[in-house]
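No value in this document is a laboratory result; all are computed from the given coordinates. Not measured: the values here are computed from a predicted model. Cβ atoms are built from the backbone, for glycine too; each structure is taken alone.
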Structure 1
Amino acid sequence: MAIRVLIERRMDPENEAALSSLLMRLRSKAMHAKGYISGETLRSLEDPNEYLVISTWNSLDDWRRWEAEKERQEIQSQIDSLLRAPALQRVFVYE
């Protein structure tokens, strides 16, 4: 059953270029992960320091496998260091 993962991130303004680069790198790697369907990165019009990443996966197992990959965790750690607060992550299932 396909799922959607939503990740909200709030960055410090001085980290914009570094965060954008890391998010593109992470998406590029995810595109080759088993079960990846699609992804998009949105930026809030109300608060340009807030990003929303939406990715679609074939299954929760595929997402969890990707989430646990060492390379993803290393990039995620770099992203986390640029944020004002921990990212908010939620997983939704299609009905």
Structure 2
Amino acid sequence: MEFDLDLDDDIVNTKRLIIMTVLFVLREITESELLKATGMSWGSLSTHIARLEKRGYVERRRVITKKGIRTVVRITELGYRKYVEEVKKLRKILEFD
């Protein structure tokens, strides 16, 4: 079986796929909540978010909450569409006929 699916490494990397999956479901989340949800270290999470942000798949913004200033990470419309495309490609790879 041959696959010509040209996967986007910016999304299908294991850690970035986890981040994108959480954001796909929740749309936006604070960095600290995303840290807990993914189980990553701060450095790793920040590096992966920065890469996704550079591609326009996510965006970060500072917000004021009752607990103080927090950074919220949100999936962009482009990120949402690209995530759906990549998941479809992965499903195709996993189909067994």
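When relative contact order in percent (Cα under 8 Å, 6 or more apart) is calculated for each of the structures 1, 2, the largest result comes from 1. Once distance in nm of label points 7 Å out along Cα→Cβ at positions 11 and 75 is evaluated on every structure in 1, 2, the highest one turns out to be 1. Match the computed value 1.05 of Cα Rg over 2.2 N^0.38 Å to one of the structures 1, 2, and report its label. Structure 1 accounts for this read-out. Suppose you compute Rg and Dmax of the Cα atoms in Å, for residues 43-82 alone for every structure in 1, 2: which one lands on 12.9, 34? Among 1, 2, the structure yielding 12.9, 34 for Rg and Dmax of the Cα atoms in Å, for residues 43-82 alone is 1.
The greatest value of distance in nm of label points 7 Å out along Cα→Cβ at positions 27 and 59 among structures 1, 2 is that of 1.
Which structure, out of 1, 2, was helix-only ellipticity at 222 nm (-39500 (n - 2.57) for each DSSP H run of 4 or more, over all residues; to 500) derived from, given a value of -17500? It must be structure 2, since only it matches.
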